[in-house]
Every structure is written in C-alpha cells, then in structure tokens.
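Trainee: Read through the structures below before going on.
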Structure I
Amino acid sequence: MYEAIQSILTNIAIIFVMHLFINLLIVNRENLTRPILFPVGMISITSLAVISIMYFPIHFGEFRFDLRLIPLVILGFKWGWKYAISTLIITGLWRLNIGGEGAILGVIFGMTLPILVSLLFHRWKKAQLSIATVLYIVTFAWLVSDVPMIFILPDGFTFFTEYAFYRYVSLLLTTLALAFFIKSAEKEIDLKEQLKFYAEHDSLTGLYNVRRFEKMVQLTPKSKKEEREYIAMLDIDHFKKINDTFGHISGDIILRRFSEIILEHTLEKNKHSIVGRYGGEEFIIHVKGENEEEIRNFAESLIKKVENSEFLTKDSTVIRVTVSIGLAELDKEDNLYKTIALADRALYEAKNKGRNQYIIWNN
C-alpha cells in the first residue's frame, strides 16, 4: 500500500509540474518569436508528462494503472482535437514502443477513448472547467477506459472490483485539484490582460491611448516607396457647446459613438490604420496611402460620414456633429512628435477657417 501511495503522489507531482510549465508557456505566449512555438510547446510538455507517468505505475497487487488519462483529457477538453490528437500520436507510439502485454489495450482504452470523451465535452461545454464538468469528464473517461476490461481480460471483473474505487477516486480528486489550479491561473491571466488593456486603451472609447498609439506607429513596418504615411488629428466641432447644452453624460455618449464611426470608417478604408484618442474631443489616426489624393479622399469621406451620422444624447435627442481634420505627412526623416505637432497646427487652421473641413500641412 505504501508503494501504491508513493506512486500516486509521483503521478500527481508530474501532473502539477506539467501544469506549471504550461502556465508559464501561456503567460509568455506573446513573447514567442513564432506562433507555431505555442502549440509545439503545449504538445511537448503534455507528451513529456504522459510519458513520464508511464514509468511510475501504481501497483495494487498484481494489477497496475496510472493517471496518464488526466493530462490527455484536460488537454483535449481545454484545447481541442489538434492538440489532443497530436499528443495521442506521440504518447501512443511511445507506449507501443515500450511494449508489454497490455500495450495495445492501454493505448486504446487508457488513452484514445478518454481523449474522444474529452473532445465531446470540449464541443459541449466550450472548455469551461466547472466542478460538474470535471465530474462528468472523469466519470465517462474512467468508464470507457476501465469497464471494457471486465469483458476483455480473463480476470477482468476481479481486476475491476479490486482497484476501481482507488482508481476512480485518485482520478477524480487529482483532476479537481488540477482544475482548481487551472481556473486560478486563468483568472490571474485574465486580470493581467485587463490591466494591460486599460494601460494601453482609453477607458471611455476603447481606442488606443496616446502612449500606445505612438508605440504602435513606431512598431509599424516602414512603408513601401510608393506609399505615404500621414498623421491625422481630429476634433469634434463645438463639442463644448454639446456638453453645456446636453450635459457631460451625453458628451461621453457622443464621444463613444464618434470613436465607433471613425474606427469603422478608417479600418474599412485602410485596415492597417491605427486609431487613438488624443484627449478630450481630439482623436488621432495614422493612415497610409499611395499618394496625397488617396489621403484627401479618405479625409473627405470621413468628414461626410460623420456629418451624415446621427448621434443620440442621454435623453435620446438626435443631434448632428461635424469634425475638423488636420493632416501632416510622416516622412522617414521626421520625428513622430514633430509630425503630430504639424497635424495639430493644420487642425487649428481648419477650425479657424470655419470647421467641418480638412487641411493638409504643407511646408
């Protein structure tokens, strides 16, 4: 019994070390140099854990079993068939290579069928690990893995009745503990992603804030020779009057609606554009075009889009707004901040000339 408990604890330790490495992989996913490294890492870590478990079987008298189906079913349930089947092929071939009397049965009933169960639950539960889901997965995986042995092995019923309780309980408790740690890790990752989002985006509109906008522009690959880059500064005309007349809550509603319009329109015209909120009622866009005429068409169409759109205040009053735009070309030799300043000067000129128009800064 002592050796059996020791083997169970070894199996459990391998599973939790696997979870630790997978969690590190998920946390650092964005830092991977190539997207293919993530699935390769997931499959490799899980395969290594399953193979390691094979070498620490749990002995109950003359019978042996292990907890290899836990990593397999969790991988299948959380990540789907591409990860699960790849891992099954690797670990299944390894098990067959080890050989032994029960190699083929172990691969079929101890690995393949439990994975198929997990994939069915993956489609049904959409990878949400609740206590009930864990109970269902473990129970069905255990049944398809162990019950057929009653009819296949000569002493299958004895085999089943002697170790079924220990087998099921160890599978269930370990999977529940693993599910708890997985959910805790997911909450931590979600929290970090939320904090990162709020650090990089404007809280009202969801657009990039100035700091993130500038970084995104600097990270943008250099344009081709035939392309030209521009910075556009946008300002909602007479926005202070809107706030004074309808209140700041209505002003916020107008800003959100305005941000949706310019984001949708800009990405429709140029999917590689970058849109941010500069502050207050000012917005900023990085846009590319083959020539100045294309940029002019972009600015004109955006002005018309805003002018023809309806905006609702807090009390559902429909109002119309207009926008003034200043643009400046971002040359390779120019500093981004200098270009922003020039676009802002062009915007100031557009407002002085009557608003609801655009000006392109010309040195």
Structure II
Amino acid sequence: MENREHQICTNCVMDTTDSKIIFDEKGVCDYCNSYYNDILPHWQPNRTNDAELERISNEIREAGKGKKYDCIIGFSGGTDSSYLAYIAKEKMGLRPLLYSVDTGWNLDVAVENMERLVKALDLDLYTETVNWEEMKDLQLAFFKSQVAYQDLPQDHVIFAGLYNYAVKHGIKYVLTGSNIATEAVRPPIEWVHLNDLTLIKDIHNQFGTIKLKTLPMCGMFKYRLNYAYIKGMKRVAPLDIIHYDKDAAEKELYDKFGWQKYENKHYENIFTRFYEGYYLPKKFGYDKRKSYFSNLILTGQMTREEALQKLAESPYDEEVMQEDKEYIASKLGISKSEFEEIINGENKTYKDYKNSLGLIELSIKIARKLGVEKRNFR
C-alpha cells in the first residue's frame, strides 16, 4: 500500500491518502458505494420524516415527565449542535439541558454562538470545566507519542463528560448532532482513531507526568453496553430524521440568532483548527476536508468541482497558523522550537501502543449486521 500510485475517487474526493481505500472498475471508491448501497436506501435526505420526529418527541417528553430536563445535548456552538438545540426546543417541544465541556481551547466566536442560542431559546447551559493541568498533560503526552489522532484526548473528554453527566443525573435521552448528511464518510482510523480508552491510557502512562484523577473517562463498551443496556441511556440523532442541509441550517441560525459561521467544520476550537489545518496534513499527509467535502458531494450540498477547488486552497491562513502554533506550544508549557521538534519527529500509529481496536472493530461489525451502524468504518 505504501508505494500505491495516487488515485482519487471519480465521484467524491477521497483518495489513496487513505491507504485502504478500494476503487471499483469505474474508479468509484468504497465510501461512495457503501453510501449508495447501505445508507441511501434506508435514509431520506431531502425530506423530514414528520411521523418519526413526532414519535420520538412524544417518547422523550413522556419519559421526562416530572423532571426538569427530558434530554441533554452536547453543545459546542458549532453548526450541528446549535441547529440541534434549535430543533429540539422549537420543533420537537423538548426541554433539553445544553451541556458544554471547557477544555481550554474554545474560540470567542464559539462562546458567543453558545450565548446567543442559550438566550434566544431560553435554555439552561451547564459548562464543565476540566482540570487544565490534567488536560494539558494528556494532550502533551499525545504529541510526544507521535500519533496522528491528536484530537482524541479532547473528543474523549467531551463525550465522556456528557455521557457520565447524563447517567449520573438520570437524564435518559442524549440528543446527538451526529448525522449522515455531513458524516456519512467517516475519516479512516489511520487518520482519526476511535474512542479507544486503552490507547489513551497507554500513551499517557508512557509520556504523561501526572495522574489523571478528575478528567472524564468513558470507554466505548461502558457507554454502549453498561450505560445503554443497564442504565437505560438512549442516544437519538434528530438531524437524521429531518431534512438537514448544512448551508440552509447555517443561514437559518444566522437569521434567527446572529450565529456566526466557522471557516471549516470543527474550527470553533483553536486546538482542532491547528490539528486539522496544519499538524495532520503536514506531518501525515491527511486532509480531513476530503471526508467532509465528500459527505457534502454525496448529499448534494457541494459539487465535486467545488470540493477540488477548495482542497487546492490552504486550510487556513499562514499567519494565523503560526500564531496558533506559538499559542498552543505556550499553553502546553513548551517552547515553539520544542513543539516543532515534536512535530518533525518519527510518525507513529496505534499499532505502536496498547489498543482495543480488535474489540472495537468486532463491535462495529456486529452493529453493522444488526443494522445499527451503516457507515463504512476502517
């Protein structure tokens, strides 16, 4: 695979920077074929399933009778979570608690977007501020490990905090902004590793310097088995039930709430902006915009030509990138030169550390057979 000639899908913009990508005789990749064969027959992207939306809304309202909140939403101020909060309150008639995790990296625009939605929708927002010394130690350990998936610690803490809070406070329904319209093409595992607590712990054991006493932790099996089947927590994805057009959603959010758009998906966070816009493509040659744009191509929200044109442009401004690099290094307690030395180090993968990928992949295969998961994972 390493000497493979470069090839790009003739239908989307995924290419051989995903070393396991497969093309058919027409040059169409397996992401596209999986979308057309496994997802589209069971999903109606261009209309809202009013009956299903009403059914799940009634179910959530009934389960939440007598409680202050009938559901909880992980809230970042990004497009998906902001639109979800609006739909939950105004279209579904729910009483959601908005839950945010402050990992120390949010940009002002994200905070302002959250404040606008909270005020306009008259919703409660609970913000969990993590122990910065622990967060910093884990993120620096990941950089020292030389793996590609630098956003894994932050993502894990955010979702672990959400699920742990929901179960602890007896909130049965977790509404997620995850959606097929923008996430049918998932970045491959070699770009973005899964929620692997074994990997997280091993990397921290090798490169961390302090104990992680308070940082939220929740492995995949804990929330998919213990929380789901023993505690009764249910995850619901309303954006898959409605007609979710990202551009239209962003315009509606702007018109109704003054919500501000970000340059790219997940760019409401300075760490993620640097990681996706510079670290990942420079060090590993992986550009997550390829998967983001491919989603939009498949769902008719972007043309392939538009995607190729955008990919030819830099992910973000060079001057801003240098400022971000210096800021992140300082915040992590190292010099810019030390940071650059780490970035230029020998690349590693999950295979260089203890991990639970085998068990995780088995659970995904089972989920696909049961019809719970239809996306192409690898």
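Trainee: Give the label, chosen from I, II, of the structure having the highest value of percent of Cα pairs over 18 Å apart, for residues 18-177 alone.
Mentor: Going through I, II one by one, percent of Cα pairs over 18 Å apart, for residues 18-177 alone peaks for structure II.
Trainee: Given 94, 50, 30 as the derived value for Cα extents along the principal axes in Å, which of the supplied structures I, II does it correspond to?
Mentor: I
Trainee: Can you say which of I, II returns 3.1 when distance in nm of label points 7 Å out along Cα→Cβ at positions 218 and 242 is computed?
Mentor: Comparing all candidates, it corresponds to I.
Trainee: Using distance in nm of label points 7 Å out along Cα→Cβ at positions 10 and 210, single out the structure from I, II with the greatest value.
Mentor: I
Trainee: Say we calculate relative contact order in percent (Cα under 8 Å, 6 or more apart) for every structure; which of I, II gives the highest result?
Mentor: Largest calculated value belongs to II.
Trainee: For which of the structures I, II does the calculation of helix-only ellipticity at 222 nm (-39500 (n - 2.57) for each DSSP H run of 4 or more, over all residues; to 500) return -21000?
Mentor: Source structure for this number: I.
Trainee: Another question about this same structure. Taking distance in nm of label points 7 Å out along Cα→Cβ at positions 26 and 258 as the criterion, which structure among I, II has the greatest value?
Mentor: Top value of distance in nm of label points 7 Å out along Cα→Cβ at positions 26 and 258 goes to structure II.
No lab work stands behind these numbers, since they all come straight from the coordinates. Remember, it's a predicted structure, so these values are computed and weren't measured experimentally. Cβ atoms are built from the backbone, for glycine too; each structure is taken alone.
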